[in-house]
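Down below are the structures I want you to see.
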Structure I
Amino acid sequence: MKYKNIKNALCIYPYRIELGRQGWGFCPPLGLECIAASIKEIVSKITIVDMRFEDTVAEFINDEIDLVCISKNWDFEEDLFCEILSKIPEYIMTIVGGRNATENVIELFNNHTNIDVIIRGDGEETIRELFESGSPRNIGGLSYRENGKIIHNQNRLSSSISDTIYPDRKLRRYKYKIKGIGTEFDTISGSRGCPFNCKFCTLKLNPYGTRREWSGRSPESVVTEIKTINADLIGFTDENLTHDMDRMGKICDLILKEKIKKKFIANARIDIARRPDVLFKMYRAGFRVLLLGIESTCDETLRFLNKGFTTSQIKEAFRTLRKFGIFYHGYFIIGNIGEDEKDMLRISEFAREIGLDSIALCRLRVDKYSPLRETIKERNGYHIGEDTRVYSDRYSVEKLGKITSQINYRFYSFFHILKISRKLIAGRIVTANTICRLVWHSIASAGKRRLRRRL
C-alpha cells in the first residue's frame, strides 16, 4: 500500500440527511473539512464531495484518484455508505474515520474488504502523520490491513487541539443554507472534549478509542477563523465552548475589538450563570442562542446521569440567565430510567417556569460503548431497540411518541410562539420575513407529510 506521494484525494461525506434525520442539510461536514485541511499541503489536489448535493459519487472516481477519505459519524444510511464503497476500486487507498467508525472498527473491516485504514478518534493529526511518515506502523489511533491481517495500533493519546488546523473554506463546492429560510450558515470548532462524566459518554469504554479531555484553541485562533467565514450565522460545534469562562471572555473581547458583526449559536452548561460579566460580553459579541442540556425535571434522574446539578440549581441559574437577551434552547430526555408519564409531562411546565425559549425532546439512547447499556440490562422491563433508543414494557415507542407530542403541544402555545418570534427578531437572529418563511415552510412540510400518510 502506497502511503507517500499521494496526488489526488477525494473526501466524501456519505449522508443525505442529518439533524434527527429531517434532511435540513445546512451544516457543513466540518470534521471532513478539517481532514482535508490537514493534508492539503501534502497532496496535489483535494475534492470534497457532500452527498446531500450529489446524485452519485461515481463521476468523481477516476484513474487520477489515489486516496479516498470517508467520514462515518452515524449508523444510518448504511445503504448509501455501502454503495459509495462499491464504486471505489480496490487499488485506490480508502481511509474511513469518524465517531461511528471508531465504534465499529472490526465490523467495518469484516464487511468492506476495500477499506484499508480506519482512523480512531480525532483524525487530523493522525492522517497527517501517516502520510508524512509513509507507514502506518506505530502511529497511535490507526487500524489497518497488512498482509491479510488487521493491525490495531495503540490508542492515540489526546493532545492539545491544534490552533492551525481548521477548514479551508476555499475548498468548498457548496453553499450551506437553512432550508425554508435561505439564511447562509457555517460552523466552527473552538474546543474538543469534555471535562465532565455524564453517563452518556461512550469513548471512555471503547477499547479502540480514548476519552478526550477538554482542550480549547487559543482565542486568537478562534477569531482568526471566524474572520474567514462569510456566513452571518455561525454555530459552534463544541460540546462545551464555555468551560473556561476567562477564555470565553477573551474570545468575546477579540470579536468586539475586530468589530465582527455576526450571530453565534453555542452549546453551554448552566454553570455559565456564575459569570454574568462574561455573559454580558457574550451578548455584546453576538452570542444570541445558547443550547443547554437540562435532561430531566427529577433530581434523582439528574444524579443518576451525573449531570452535576439539581433542579433547584437550574432554577437559580436561570434567574441570572433571564437578565440577558439570549435565546435559550433546552434539551430534555424522554424515557429516562425510573421516570413515569407524570415526570415527563412536567417538562413543559418546568421549561416555561425557568424561562426556556424552546425545547428539544430526545429519546434516551444507548450507544455501543455506553455505560448505560449494562444498567438497562439489569433493569427488568427496559429494552434497547435496533436504533439504540430505550423503551420499556410500560412505555412503548408509540407511547413515548404520544408523550413527546403532548409535551410539545403544551409548551408551544400560540402566544409562546409569538413571544419567541419577537425575541428572535429583537435579537436580530432572524427578520420578520424570515419568521414568515419558516412558518410557511413548516405548514407546507406538515401538509406534505399528511398527504403521504393518506396515500
Structure II
Amino acid sequence: MPIKLKNKESEIPLEAMKNHAKAMFEKEVVKLTENVYVAVGYAPSNSAMIIGEEGVVIIDTSQSIGSARDILAEFRKITDRPIKAIIYTHGHRDHISGTQVFIDEGSDPEIYARANLHNPLDDANLDQVGPYKILQQRTVRQYGIKVLKPHTEKISMGLGPAVFNAEGLGQGFVPPTRTFDNEKMEISAAGIKLELYKAPGETDDQLFVWHPEQKVLFCGDNFYQTFPNLYAIRGTVYRDYNLWADSLDHMTKFPVEHLAPGHTRPISGPLVGQTLADYRDAIRFVIAKTAEGMNMGLTPDELVSYVKLPDHLAEKYYLQEFLGTVAWSVRGYFNGTLGWFDGNPTNLFPIPPKERAGRIAGMAGGEDALLEQLEKAFANKDHQWCLELADLVIALETHKQRARQIKAQAMIALADQQTSAIARNYYLAYAKELKAELGE
C-alpha cells in the first residue's frame, strides 16, 4: 500500500527527506508473489527476479559489479535455478551495469531491451563532441557521488540509498541480444510468459514488463514514489511529458495487483491503479497549467509561481518532491517546447554578466557597497538573495574571495531547507567545490 503523507506543517524538510530514505531504501528483498522478488536498497535502482519452472528472469542489473554481486547473493538464498533471461527497462547506467555478474554464472541468458537502448553517461561519450564532461560533473553533484558524507550530508539520492557497493561502477554492461522497435514483444523464458511494451517517458528507450499470470507490472523509471524527475538538474534532453503521461495511462489499462518500480519500494493492493492514474494526472496537470501560463505570455520565472499541483494530488506521498520538483518541471516544459528564449525582447542580447554586475554595483554605490548588501543579506539569512548578490560580486573580482565564502555558506543553509535530495546534494557538492578552491 502507498505510504500516507504526514502533516506537512509538522515535518521539517530534512526530517521528511530522512523519513523518505528510511521508508524507501532500507535493504530488503521484497517478496511480491510466490515467484516474484524485488531487491530494494542494494543499489540506486531495484533489481527484480521472477522464478519459473526452468529458471529465472532478472529485470535490471543495478549500477555496479559490486552491487550486482550483493543482489545475486541474496537471490541465490531463494533459488539456485539458472538465469534464462535478463531484461533492461531502459539504458540508464544504474539499470544495466551489473549484467556481467549475472552472465558469469554461465547459463548464457538472452538479454532483452528496446532497439534504441542508450546510456547517456557511458564513459565512451567523453571522446565524442558534446557536453558529456559537464554532464558527468553535474551528475556527481546531483547525487553527491564520492564527495558527500553518507547519512549526514548525503541523506539519499532521491531515488536510491546514500551508500551502496560501488565497486566496478558502470563497468558490467553487456549489450542486449534481442531487441524490439515496435509497440510490443511477447517472450517466453524459464517457463514464464511476459509481455514487454514500448513506454517512452523518463527515457525514450523505456519499456515496461507485464507478468499476466502474477499480475505484476514492472514499470521501470516511469513511476517511483516521489514526484517524477521530469527535468534532471544534471542536465538532460527534453523528456517528452506527454509521452510519459501516455505510457502511464497505458499501464492503468492492466489489472495490476503489484507495481514494481525501478526505484523505491514496490506497491501492492487495490490502490495500485489509482496510484498510476494520479502520477499520470500530475504530469498532465503540469503540462496543461504550464501551457496555459505560457499562452498568457508568462516567463519561466513567472510560471514557477503560477503552476501548483491541486490539493488532491499534492497530498499524495508518491508525489512529494523528494527527487524532481514541480518548479523544475515547469522550466523543463517551457524550454523543451519553446526553447531558451522567454519571449521578452530584453533577453535577446543581454549585457554580459561582468558588465551587468559593474553597472549594478555603480547603482548600489560601488563594489564595497554591493559587498555590504551581500553581508547584510547573509546576516538576515536571506540565502537565495545571497546567492544572487554573491554572483554579482564574484563577477567583479575585487571581493571575490569573500563572496565565494558567503555563497558556500548560503548553499549549505539552503541545503537543509530542501525536500529534494538532489537539490540538497547539488548545493552541498558545489559548496564543497568552492571551499576547496578557497583552501578551506
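Each reported figure results from applying straightforward, stated rules to the coordinates on display, with no laboratory input. These numbers come from a predicted model, not from an experiment. Cβ atoms are built from the backbone, for glycine too; each structure is taken alone.
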Requested in this report: Assign the value 14.5, calculated as mean count of other Cβ atoms within 10 Å over residues 86-93, to the correct structure from I, II.
Outcome: I
Report summary line: One of I, II was used to calculate FRET efficiency 1/(1 + (r/R0)^6) of positions 270 and 422 (r between Cβ atoms, R0 = 25 Å, to 0.05), yielding 0.55; that structure is I
Requested in this report: Name the one structure among I, II that relative contact order in percent (Cα under 8 Å, 6 or more apart) of 16 was derived from.
Outcome: II
Report task. Assuming 24, 24, 18 is semi-axes √(5λ) of the Cα gyration tensor in Å, for residues 38-221 alone as calculated from a single structure, say which of I, II it is. Result -> I
Report summary line: mean count of other Cβ atoms within 10 Å over residues 54-61 gets 14.0 when computed on, of labels I, II, structure I
Query raised in the report: Out of I, II, which structure matches 17.4 when mean count of other Cβ atoms within 10 Å over residues 62-69 is calculated?
Result: I
Report summary line: helix-only ellipticity at 222 nm (-39500 (n - 2.57) for each DSSP H run of 4 or more, over all residues; to 500) gets -12500 when computed on, of labels I, II, structure II
Report task. For distance in nm of label points 7 Å out along Cα→Cβ at positions 14 and 318, find whichever of I, II sits highest and give me its label. Result -> I
Query - Ranking I, II by FRET efficiency 1/(1 + (r/R0)^6) of positions 118 and 294 (r between Cβ atoms, R0 = 30 Å, to 0.05), the structure that comes out highest - result: II
